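Dropping the structures in below, format is structure tokens.
Any read-out appearing in this document is the output of simple, stated calculations on the displayed coordinates, not a laboratory observation. Worth saying up front: this structure is predicted, and the values here are computed from it rather than measured. Cβ atoms are built from the backbone, for glycine too; each structure is taken alone.
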Structure 1
Amino acid sequence: MSPAVRLSRHPLCLAIALLSASPLALAQGASQQLGTLQVTADRIGNSDALVDDDTLRRFQADDLQDIFSGLPELAVGGGASPVAQKVYVRGLEDTLLNVTVDGATQSGFLFHHQGRLMVEPELLERVEVAAGAGEATNGPGALGGAIRFVTKDPDDLLRPGERVGGLLKAGYFNNTEGYKASASLFGRLSDDWSAMATLARTDHGDYEDAEGNTQPHTESEVVTGFAKVVGQLTDEQALTLSYERNEDEAFRKHRPHWIPSFRNPVFDQEMVRETVTGKYRFAARDNDWLDLELTLYDTEASLKHIDGPYGTYLGSLDSYGADLRNTARLGAHTLTYGIDHRHDEGRLNSARETGRVTGLYLQDAFQVTERLQLSAGTRFDRFELDEAESDRSFSESGFSPNLGVSFDATQRLTLYGGWARAIRGTQVKELFVLDYYENAADREEETADNYEVGATYRHGNLYLSAEAFVTEIDDVVGQQNRSGVLENLGELETRGISATLGYDWERLSATLAYSRSRPELNGEPLNDDNWSLGTSVGDSWVASLTYRATDSLDVGWTGRFAERLTDVADGYTEKAGYGVHDVYARWQPLAGDQLTLSLTVNNLFDKQYFDHATYAVYGDVAAGLPEAGRDIRLSAAYRF
């Protein structure tokens with residue numbers, strides 16, 4: 001069934017269609033901007049989705065689930081406990097994707113019973129998502145795609161002509177009886193240099209589900225510090241330096257994504273991510289062949305179990321690396337080429353493991369005609385790992401090519417498609433199994449092939465898109481029957497479709513997005529125990545309305561719907577469908593943006609449900625967490 005047919009039968013789509021023909025549409029007139037739409041893909045390799053700062057602020061985003069709640073291709077499991085949350089793109093876990101913060105790779109992962117990403121939404125300017133293997137610039141080993149978190153610059157906060165400014169924010173979350181407070185200072189040190197600093201603290205108690213049950217030991221205390229300096233060295237040279245530290249400490253269950261049990265004791269835990277990034281750019285004014293950028297980074301993520309059932313354990317992964325690239329514009333060609341290198345050192349108490357990957361890459365965008373664009377590229381990567389516990393070393397290398405085409409069939413209709421391959425060799429394994437898991441001596445590199453075809457249609461304020469994809473990962477690595485040996489398991493394949501419909505009026509915007517993916521391992525649907533690979537989720541819908549009531553007041557609604565999942569692995573239960581509604585209002589009572597008051601209500605109708613990406617209920621021990629019930633969020637932001 002085609003995406004267009006599937007959309008036309010759904011009641012949400014009918015509601016949007018009726019809305020587009022309403023008297024309100026005729027009264028408001030037409031706008032030429034589709035500012036609320038989040039889909040940006042025109043061909044393979046581009047970012048498939050974008051989450052901007054305005055979207056994050058509207059819904060008072062506080063964790064990964066909030067960040068990605070508007071994108072049906074992404075699911076976040078683990079309940080409302082931030083430390084337990086894992087991100088899935090088209091059913092594939094984020095461990096199969098390249099994740100970066102300002103270009104600093106967040107490699108490896110800590111513990112398979114919890115999430116691996118710590119990100120403070122307050123710092124973000126945007127989030128880019130590229131689903132599936134794509135362009136060579138996505139980095140090494142991007143089997144399932146890439147997620148790129150981009151933090152704010154001082155100029156994103158400074159008003160035109162302003163020399164210095166500040167932003168104070170305070171928020172309250174009624175579900176957890178929690179609060180969030182942040183302070184930011186930003187300004188120009190000179191005409192060529194600017195700087196900013198942010199300090200944020202979030203304190204949440206245990207959350208309640210919609211049935212009024214408190215989920216014990218889901219509290220969190222997060223402290224974030226961030227600083228960035230941006231300098232224009234000359235007319236052609238720029239330098240950016242940034243530092244970020246996230247720290248979360250609380251008494252938690254040994255396995256945070258499961259309920260408490262006799263096999264899930266509680267003890268003090270500390271999770272920290274610290275990242276230092278430097279960027280240098282030389283963009284020649286009179287030479288189209290030279291636009292050079294160098295990124296250097298060092299990021300360390302750690303998890304400490306303090307006086308747990310096995311004593312005190314500290315696991316940490318230190319990754320440092322560099323990416324040197326140049327972009328040359330040669331007539332109809334835009335060539336990006338470079339070299340990147342990353343060094344990873346994993347430690348669990350005395351156990352150690354060291355990995356390295358070095359890559360060379362080239363990506364070309366060729367504007368053949370005014371209507372036709374071709375893209376082609378490749379990268380060559382060499383992976384190396386020294387596994388100290390087994391006294392073995394691993395080395396794999398290979399090419400990751402890609403081809404893509406984008407054709408403007410008419411002024412309104414664009415067709416695109418392509419193929420991309422990505423390889424991934426042996427890397428530092430999960431930290432909390434360093435001392436007793438080992439890699440099979442004969443394991444081979446993983447190879448992903450991603451195929452996509454799609455179309456976008458724009459007519460005035462109407463936007464339509466549809467895409468079909470197939471991703472095949474050969475020789476995917478995991479455990480067989482919990483053996484403790486990481487080996488090639490076979491083929492992991494996910495296929496599906498996605499579609500988006502949107503319309504903009506002068507003050508009202510409406511969107512509807514749909515996603516279907518079916519990940520399978522050797523022909524069997526993925527299940528909740530396929531940790532580090534992915535899980536199966538039902539067809540997902542996201543609908544939204546945004547209304548600018550006055551110049552100082554805007555309101556909105558988002559509905560997230562999951563259809564019942566009946567195609568499940570043997571021995572696993574079906575996953576029930578659900579629908580959840582979120583609303584918000586944002587008011588600026590003073591002139592400009594000096595004061596912003598926000599009200600957000602998540603899970604408006606207090607729906608009891610389990611997200612499909614969350615571990616389901618399989619007994620008194622292995623049981624996941626329900627989502628939070630109604631959560632009323634209030635915040636005030638004062639800018640000076």
Structure 2
Amino acid sequence: MKRSALLVVLVPAIIAVIAYFPVENTQKKFHTDRELTLFKQLTRNAVAGKKGSITENSALLFLPIDSNILFPTAKTCGGCHGYDPNLHALVSSSGVDINVYDDWRSTMMANSAKDPFWRAKVRHEILVNPTHSLELQDKCTSCHAPAGHYQAKLHGHLDHYLLEDVYQDTLGLDGVTCQICHAQSPQKLGSLHSGNLNFDTNYIRVAYGPYETAFAPPMHNFVGITPIYGSHIGDAGLCAGCHTLITNAVNENGQFTGGTFTEQATYHEWLNSRYDEQHDNVTCQGCHIPQLLDEIIIAANYQFLTPKYPFGLHELAGANVTMLKLLQANRDKLGIKATSANFDSTIAATFRMLQHKTLDLTLETGVLNGDSTHFKVTIRNKSGHKFPSGYPSRRAWVEFEVKNQNGVSIFHSGRMNPDFSLNGEKPNAEPHYNLIDDPGKIQIYEMVPVDVNGVFTNVLERGYGAIKDNRLVPQGFSLSDPAYDTTQIIGAALTDPDFNRMPDGTEGTGADVLHFSIQNKGYTGFLTVSAKVWYQSLPPKWMAPMFEWSAPEIDSFKTMFDAADRAPTLVAEQVLEDVFVTPVATKTIDMDAFVSISPALTQDGWVYVKPLGNISIKGIRVWNSNGQFILGKKNGEAILLPEQKGFYLISVDTNKGSVVKKVLRS
């Protein structure tokens with residue numbers, strides 16, 4: 001019998017026997033030296049395309065890893081935790097492939113070092129502050145190319161890890177790879193920031209996971225990493241090292257001011273919320289690596305493994321649809337191995353995150369008669385941090401439009417221009433508003449960095465402070481929280497009684513109530529009113545200063561950006577149709593002379609309309625308390641209101657004019 005055929009018979013038998021005995025979580029051998037030699041020979045055959053080889057996916061298991069490499073690339077992990085052609089491992093109970101490797105490799109985390117905007121922005125910062133080039137690059141690569149960065153620091157003992165190093169380094173190009181999360185030490189968790197990550201070098205070749213029982217031998221023998229239980233893998237502090245960035249501020253001459261600038265503080269925003277570990281304890285992983293309760297075999301090639309649950313889907317969805325689409329369109333140019341289908345899945349998950357888990361939006365009517373018409377928009381943040389959060393270019397805004405019954409727009413705030421800038425936006429910073437009574441005013445939720453002169457800047461090292469931060473805070477947010485120093489509300493939102501406050505002044509709603517007042521200008525009739533919230537990750541205002549410079553990274557990104565789908569993402573929308581308005585207030589004096597509408601309080605829902613004298617009725621219309629049209633009649637004297645209790649507005653058109661009366665169904 002040939003050696004390869006013998007192996008096919010023997011290895012399953014060996015595994016079946018071992019499966020009956022408990023395996024301790026130690027580094028003892030799972031295969032004999034002879035078996036390992038045979039496996040490696042088969043791998044070499046697979047790579048060379050010879051007969052007697054194993055599948056390409058399985059071959060990834062046995063790629064030799066130099067013991068000097070602290071962070072193996074994700075492809076190494078993909079051998080077991082990638083797609084299983086037998087559909088045995090990493091498949092949900094409904095038969096959906098949920099393998100970790102494919103889910104990860106089309107995310108912003110996986111492509112953090114290949115992100116062309118990041119590369120262009122680092123080059124921009126270097127051009128503006130050339131004397132700080134080494135420090136700037138070293139700081140930026142610590143989070144965007146952490147495997148290469150910390151390999152260079154911990155093993156190579158280099159002082160700086162630069163863009164050119166990343167471009168030539170497989171580890172650096174792997175972005176936020178598996179071991180950057182799974183090898184972080186539980187020590188100092190949550191206390192580090194600005195790219196300072198703690199890898200215990202005595203145990204750096206371990207992979208911390210969420211399961212108390214880990215079958216260690218295969219990973220230890222073939223990959224050189226030992227899986228062990230680590231409760232901290234689900235701790236929000238695991239994300240803190242990179243998702244809090246505090247920079248040292250410089251002036252326009254590149255001289256340090258002695259101050260610092262909080263570029264982003266997503267982890268601190270979570271601490272200042274109801275979701276932190278002292279309250280609801282909904283961690284970053286709880287949303288961005290959502291739990292699937294199915295029992296899942298988590299590694300291919302080992303049929304006997306015990307299923308694990310819950311299973312963390314490595315969707316790692318955020319909000320940056322624009323950049324994901326750009327990466328998808330430029331995969332070959334950027335050296336991205338993820339397929340277009342992989343990106344489709346990540347983009348779909350990102351849309352779900354934005355449109356179902358981010359905001360609640362309600363649109364209500366106020367006074368609908370008189371000189372002006374009033375509406376109220378309430379936006380409640382459902383995320384565990386500010387919205388938007390992270391890199392300060394990101395912003396959201398409210399588009400509010402009112403159309404008359406002929407479909408003509410009579411009020412439009414937050415309208416986009418063809419280049420996706422906002423019509424009427426102020427050049428330095430648009431103020432925060434509580435009341436919008438002019439279409440030239442736009443409610444933009446953003447953080448606006450400024451330099452030492454108080455002028456908007458997109459150069460992060462020149463960030464001296466912010467003149468505005470009205471981003472929607474998370475629920476439970478408080479001005480007295482210990483983390484408030486890095487999560488401040490700045491500008492008019494701080495004194496807005498409807499921003500993160502209940503009517504009695506209590507903090508923590510995580511909402512903003514925005515009021516709109518529209519001049520009636522003598523109009524009587526119906527309106528259609530819409531409120532939309534848009535999200536934009538790369539607004540023209542932020543991009544323009546960088547594109548004034550020229551460098552290979554900037555020029556290359558500009559070409560991609562100009563060709564990209566840059567349309568902002570619609571997060572939420574509410575529409576009210578057939579809202580009836582009139583410039584005349586309700587006529588209490590003349591009402592009895594025209595029409596009798598009774599009773600004012602009805603229990604069974606019936607309301608009776610009776611013309612008086614020589615008055616003739618031309619039509620009857622009914623709206624609910626939200627201004628929504630309910631029913632209309634050309635004649636008749638009896639109206640049956642809907643079963644829902646509350647106030648209704650009844651308008652009766654007569655040959656002498658219109659009469660409007662409010663009726664309560666109890």
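Where does the value 17.8 come from, among 1, 2, when mean count of other Cβ atoms within 10 Å over residues 170-177 is the thing being computed?
Source structure: 1.
Where does the value -1500 come from, among 1, 2, when helix-only ellipticity at 222 nm (-39500 (n - 2.57) for each DSSP H run of 4 or more, over all residues; to 500) is the thing being computed?
1
I have 1.1 for distance in nm of label points 7 Å out along Cα→Cβ at positions 146 and 418, calculated from one of the structures 1, 2. Which structure is it?
Comparing all candidates, it corresponds to 1.
Please compute FRET efficiency 1/(1 + (r/R0)^6) of positions 610 and 626 (r between Cβ atoms, R0 = 25 Å, to 0.05) for structures 1, 2 and give me the label with the greatest value.
Numbers: 1: 1.00; 2: 0.35.
The structure with the largest value is 1.
When you work out relative contact order in percent (Cα under 8 Å, 6 or more apart) for each of the structures 1, 2, which one comes out largest?
Details: 1: 14; 2: 11.
Structure 1 gives the largest value of relative contact order in percent (Cα under 8 Å, 6 or more apart) among 1, 2.
Who wins on volume of the Cα convex hull per residue in Å³ among 1, 2, i.e. which is largest?
Details: 1: 150; 2: 199.
Once volume of the Cα convex hull per residue in Å³ is worked out for each structure, 2 has the highest.
For distance in nm of label points 7 Å out along Cα→Cβ at positions 210 and 450, which of 1, 2 scores largest?
With respect to distance in nm of label points 7 Å out along Cα→Cβ at positions 210 and 450, the highest-scoring structure among 1, 2 is 2.
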